[in-house]
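Next up, some structures in structure tokens.
What follows draws every value from the coordinates through simple rules; no lab data is involved. None of these values were measured; they are calculated from a predicted model. Cβ atoms are built from the backbone, for glycine too; each structure is taken alone.
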Structure P
Amino acid sequence: MKIAVIGTGSVGGTLGRRWSETGHDVEFGSRDPHSEKVLHLLRESNGKLRATDIRSAMESAEIILLAIPWQEVGKTLEAAEDLHGKIIIDCTNPINAQFDGLDLGFSESAGEKIAELAPGARVVKAFNTISSATMADPNYADHSATVFYCGEDDEAKKIVLKLCDDLGLEAVDAGPLKNSRYLEPLAWLYIQLAMKHGWGSNCAFKILQREKPPSLDQ
């Protein structure tokens, strides 16, 4: 798959590198694709990764990963003329400017707002509840970390599931996109545990079940 990773921080950098290692065509979209930070990412990939401006990266990709601060999402999506049909993976969390809570939650979500800002795009919420350390290595003893995803488009969700599998994560379908309203507060809980309660980034959520649930089609 041809993936545009918008954002070159720890999340975007880690996911972009790992997807490239599994054979995907990855290009970073950056406001300054020639910055030392971006060039360092490219050097680490031994030439497998590329970088360009945000608009060009989004226009040429099949899949767009938004790995940027919530406050930058609106102007970033405005930079693309037409995102119709493209898969947008939203791993943002609507953390407020004071970093003491969320701007949205329970009655609306960043995932749903992004779908409004990019009409015609197929938005899937994913990767917002795990750390970049878990993205780099999802294995915890005998378990793989759980990552949740949700969206409206079944085909897009299957593709995101494959991208999760490529990383070695256990992916759980969390339903329609409106369930981003619950995944984003879950991510805020993770941030509290990791940053304020001493767990650090090498921890992850895991969902367990005793029996396989019956199919919803039955």
Structure Q
Amino acid sequence: MNIFPTSQLIIISALLALAVAALLWAEWKSSSFGVALTKPIASTIFMIAALLAGALTSTYGQLIFLGLILSWLGDVFLIPKRQIFFVFGLGSFLLAHLAFACAFILLPLESSSLAIVAMAISVFAIFVVRWLWPHLPGNLRLPVVAYLGAISLMVVLAGGTVTFVGPLLLTGAILFAISDVFVARERFVSSSVTNKLCGLPLYYAAQLLFALSIQIQ
């Protein structure tokens, strides 16, 4: 286990907060160049955090790092506005959720927590599907449902770890899921800078929590 010194944790968190603030400013100003510059920087910081936490020294850490790499790719794919890049981004994030889920399986899981979170996330997923369905192009309905299945699995497995490792992973998984709702709203329902201003901080907080969770191994 590689424990972050307090000073190092403060520095990496501050750097990520600054990068996300710059990204939000670029989104607010509708600066394509600013987004293309700041988004990869912000996403690189959570990967650096994972490496500093010892990502390469355990199977759990390696799977979390793989998920973060896939998330980084998803972030880059979502920068352009073309649908083909959105599909690539969707696929990258789907694989990221599966990598995180595989990591969580390696941790102790408690059955009653799994069941409670599974019921809650099922309600959430059904609501999201019913909400999005009329807005989804026919060729994206199956990929979006598959994506919801992947993130639901990740949240359930994160919930199963609460008894043994505390709320860190479940908090990250929930933040990730909520941030995805804003991505879906932006893409399919109503395009607004509000989606970015709300969703991006939640997303980056989730990635940082996952990176820091490597220390529990």
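Key figures
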quantity	calculated
Structures P, Q, by relative contact order in percent (Cα under 8 Å, 6 or more apart): label with the highest value	Q
Entry that produces -0.33, -0.66, -0.97 once log10 I(q)/I(0) by the Debye sum over Cα atoms at q = 0.11, 0.16, 0.21 Å⁻¹, for residues 101-164 alone is calculated, selected from P, Q	P
Structure responsible for -27000, with helix-only ellipticity at 222 nm (-39500 (n - 2.57) for each DSSP H run of 4 or more, over all residues; to 500) calculated and labels P, Q on offer	Q
Ranking P, Q by distance in nm of label points 7 Å out along Cα→Cβ at positions 37 and 141, the structure that comes out highest	Q
Mean count of other Cβ atoms within 10 Å over residues 45-52 - highest-scoring structure of P, Q	Q
If semi-axes √(5λ) of the Cα gyration tensor in Å, for residues 29-76 alone is computed and equals 26, 10, 5, the structure in P, Q	Q
With Rg and Dmax of the Cα atoms in Å, for residues 53-148 alone derived as 14.6, 46, matching label from P, Q	P
Distance in nm of label points 7 Å out along Cα→Cβ at positions 157 and 181 - structure with the largest value, from P, Q	Q
Source structure (of P, Q) for distance in nm of label points 7 Å out along Cα→Cβ at positions 85 and 205, computed value 2.8	Q
